[in-house]
Each structure stands twice: as C-alpha cells, then as structure tokens.
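Q: Next up: some structures, all given as structure tokens.
Please treat every number below as a calculation from the coordinates, not as lab data. Everything numeric here is computed off the predicted structure, so don't read it as measured data. Cβ atoms are built from the backbone, for glycine too; each structure is taken alone.
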Structure 1
C-alpha cells in the first residue's frame, strides 16, 4: 500500500515540477541541505546527502536525491565492477523522503542555506533542469562524483563565488583512513576495501576532496561563509554521525587468526605423517588468484580511481606461509 501511495505522489510531483518550471519561487522559499546518517547496507555506511526546496506560498516541499540507482538495469553487476554505474536524480515530497529514513531508523539533519532570492531561484532552476529525463542520469563515482559532491557543486554554482569554510576537519587524512572510519576498522568490508585499494588511496585529501562524504560536507557547510563573511548556513540542527561498532567475534583480525591456527594445525599434522596437504593449498590459493585477477582487471580496465596493487595483498599469502613454516622447517 505504501509503495502505491509513493508512486502516486511521485507522479503528482513530476506534474507539479513541470508545471512550476515557468513559475518563480516566492520570498518565503528556503533551500536546505539534508544530511542522512549511515544505514546498515554497505552502500549506505557513509550516509547520504539531498537537497530540499520548500516554498509554503507555492505549496511546494520537495527533496531532490542524487543517490538513486537501479539493480534491474542490464548487466548491473558487470557495470558496477567496471565503475560504470549510472545513478540518477530522484525527487519526492519531503514528508515521504523523511518517512523512508524514519522507517530505516536513520536520522536526517537539515541545514537551511542563507541564500538570496536569486540564488534560491538558481538552485531551483538547476534542480529542475537536472531532473529532466535527458539530464537526470550521471556516471557515479564514489569519490569524485556522488550524492554529496553534486549538491555542493550546485550550491557553489548558484552562489557565483567559491565557498569558504573554517572547518579543517580531516584535511590531510588519506582516503583509506577516512573510509575506514565509516566502514569500521575491524569489519570484513573494510578488509576487502583495503585489499582492493592501491597506493592512490593513501594520498592525503585536500579540503574539498573530502566532501564526497556527507558528514564531512555537513560540517564544512556549517562553518562556511561567503567572501564578505556572510555565513552560508542560516539555521540548522546537526549532530555527529553515530558509527556502528563491530563486535569482536565478527572482526577480520579474528578471522585471520583462526585461518592461521587452522593452517598451523594442518601443517603440524602433515609434519607428523610426512605428507603435504595439497587440498589446503588449492582451497587457499584459488580464491587468492581470483582476487589478484579482480584487482588486475579493476586496475587496468575500470573507472574506479582508488583501486590498485598494494602491499596489503600480501597479508593472506604471508599468513599462510608463516603457518606452513611448521611443516617446512621440520
């Protein structure tokens, strides 16, 4: 029932957007940046950013979302691996946007921007233009072009001048360290990301490069001002994102330790019977070779900017070798 209602309201919203393209926002209009706390899914661990346009005089309250993607597109996983995933700009009544995050037990913070009437109109017009069927799709890039960087660029263009901010935050932190903060240092997701990421992920981020993360953008805007010193945010209610902690029994170091123990025990048994368990080598070697093939493919044939060969790829074979020394050094 809820999905049907959403479909109905989205259809009404589309008609509303088309009808209002010739109209201007009133003096009561407000433009806000909506920052959403992390979710449980891997793609939601970093939070989310959206743009809200509210005009009570026009009975308008719409939230635009650059984070819409569809699993049912042709060859989705192949395109995702190659870094060729197309995201699109979506729009819905704000109350439905908030309800969606409420159902997922995620908090949404709002920052009302201190814009002139002309700047609000510029943001509104740009959103409507981007929402046109021929414009709403874009080639998603996790670091350089995502749901947070697009609203930031939109606002900066509407201002007609650079956005200055006193928030230094994690300037100088590497991409790897920053991503680890949200995925959790001990999670298997972070372990997999570290195996895929190469040396480029260890480069320090500049001030604006870190704004691909919604929380960082939120704090950057909170301390932002124009060249004349005017604060960019007029009104807000924000708090730090709460990052879920990883239980010790679900951490990758424990898994790696168990793997070491298993290989060591098998090596001790092999030493006692004077035979080498080749099945263990195949069970460990085949997945590792497949991992190397994936990293090689992504390094040379994908659009992912941070993927590459790094020393962390040696952790698995070195752990295996150290455990096998019990047999080798008999």
Structure 2
C-alpha cells in the first residue's frame, strides 16, 4: 500500500527527522514537502533527504500568502500523490496515534472498513507542560498532557485531519478534509468514517454547516486513532514559531489566545509512547548518515540562535513572561465559569 504524506513547512528544521521517521513507522511510504522562505536549514535538509530518495521536496508554488492551499492544488499533479493509494495531509507537529492492530495506517484502514474512501481523525491538542527550554529529543516523549479529549475550548466538536483514498471523488484537498465534486447524486457520495469506523455526520460529509466543515464531536469518534497535535512544544520553540509568521508586533498587544486554547493540561495521555523505542532506532538510522546528522544539528543550532536573538528584544521578553503567566483555562471555558459564577 502506497501512502503519501503531504505537508508545507517553513523553519521546521529541528523537527523534520522525527516526523518523517514516525510516519514511516506507521506506514507512510512517501513524503511530499513544500517549503518557503526557510532560514534554519529546513530546505537544505529536505534537499539532502530528497537526494537519498527519502522525501520529495518542492518550492511552495504560492505567489501570495495562501501557501497551504496552493501547495495542495499543486500536489494533485505530482506522481507521488497521483500514484498513491491513500493521501495524508498533515503538519509536522501532528502525529497520527493509532490504537489498533500493529499501530499502522493500514491497520486503521482495516478497522474502519475496506469500503472507506476517507477517514477523519480528531485532534488532541497537547499542552506546553510548563517546559520552557527546547531540547533536541522527540517531541512525542516530552509533552504528555492535553485537554479532555472529548472537549476542547468548551465545545464537543473538535477539528480533524483526513486520510483520503485514491478513488475519492475529489474536487480539491482541504487542509482538514477533502471536498468532493459538486452535484454528486446521493448514491455516489463517498464512504467516509470517523476514527471509530462510524459514518461521519451527514452535515460534515456534505459540508452543509460552515461551523462543522472541518470538525465534529470527538466523543466516541476515536476508538481506533487520535491525532496528537503538538502546536506549542517548548516555550522557546513557540517564540520562534511566533516569529516565523513575520508579524510586526511593534506597538500592539500580543494576543495569547492561540496559546491558551492549546495549553489545557487537564488530561494525561502517554499512549503514543509505545512508539518511542522504534522511533529512537529509526532516528538513529537517519542520523547515521553524516550529512543528514550535520544538517539536523545545524537546524537545531539555528533554532536556538533565533530564540536567543528574539529574547534580546523587549517585546519577546514581554511575550515570554505573558505566556508563562497565562491561565491554563482556555478563554472560552474561563468565560463560561465567570458566567456561571464558578470563577474565583
């Protein structure tokens, strides 16, 4: 079974090898990377991996700022996608945590049913765990707490990412789910399940509700798999990630909403640790290539240098202090508690 992962990156150099190694363990056979405007050796590391046949690396074709959608449009024309049995569109901070069989994508597909043309898996957003300092070791080993997996920011519906089979009646790939061709008769609608093998809700299937286009209730929907999303990582890495967007923060208040929405440590989930021994071995194999190891180490050094550069700036010092002090209740849940008179 050929399974192609498609992703867009900018300055993700320290995290590339872990994501590639992990995906290969769960059955991803091919990787298509699009990069843009990298300054941390991401592009050079991907070029070296591509030269060895480990990934395919292309410059992002976007001419404006719609990087992801332009890349996904281009991906459909690439043989690595066109010849795949399944396509997995995800980001480098997202790890598919499969709970059935041998913990691979083929096992997930078998559990959901051979007739399925798409499978959507709910996120779990993993908190920062009060980890300030970036360390060059697997992300999945460091961050073990998340929100209640059934609830996020006061809502039962949680975003998904989707596996898409080659015969899906595709109009276009979205970042979270595929969209099928307009005007399909009811009997031609794709067979589409959640990560418990159940049919997705009709309104999600047909994208009828703008608030539910990319999410549905997570309770009962993730018996076979969860998507671990490490959007924050260490505070060091989050500061670097914040800079990556090239946002001019001068003379305006930093908004910590994104951080607070994803920094809820109410729940512990270490189930993905089952993959750590094999992941450590796979990483060692990739780094046994001297050039790959050197480029990874350069990316790590540049990541840390960028952190040091940012923390010499008063606005980033203030941002660091604000994030350290921020409430661990998502804003929506805190507002509800105030409304109910439960907040101190």
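Q: Who wins on mean count of other Cβ atoms within 10 Å over residues 156-163 among 1, 2, i.e. which is largest?
A: Checked 1, 2; max of mean count of other Cβ atoms within 10 Å over residues 156-163 sits with 2.
Q: Further, regarding this structure: Of the structures labelled 1, 2, which one yields -0.58, -0.92, -1.16 when log10 I(q)/I(0) by the Debye sum over Cα atoms at q = 0.09, 0.12, 0.14 Å⁻¹ is computed from its coordinates?
A: For log10 I(q)/I(0) by the Debye sum over Cα atoms at q = 0.09, 0.12, 0.14 Å⁻¹, the value -0.58, -0.92, -1.16 is produced by structure 1.
Q: Have a look at 1, 2 and say which one yields -10000 for helix-only ellipticity at 222 nm (-39500 (n - 2.57) for each DSSP H run of 4 or more, over all residues; to 500), as calculated.
A: 2
Q: Using the calculated result 9, 33, 38, 18, 2, 0 for P(r) over Cα pairs in 10 Å bins from 0, in percent, for residues 44-187 alone, pick out the matching structure from 1, 2.
A: Computing P(r) over Cα pairs in 10 Å bins from 0, in percent, for residues 44-187 alone on every structure in 1, 2 gives 9, 33, 38, 18, 2, 0 only for 1.
Q: Upon calculation of mean projected area of the Cα convex hull in nm², for residues 220-315 alone from the atomic coordinates, which of the structures 1, 2 produces 11.7?
A: Attributed to the structure labelled 1.
Q: FRET efficiency 1/(1 + (r/R0)^6) of positions 84 and 164 (r between Cβ atoms, R0 = 30 Å, to 0.05) computed as 1.00: which structure among 1, 2?
A: Matching structure: 2.
Q: Let me ask another. Thinking of 1, 2, which structure, once relative contact order in percent (Cα under 8 Å, 6 or more apart) is computed, gives back 19? All intermediate terms of the calculation are to be shown ahead of the outcome.
A: On the way: 1: 19; 2: 22.
The structure behind it is 1.
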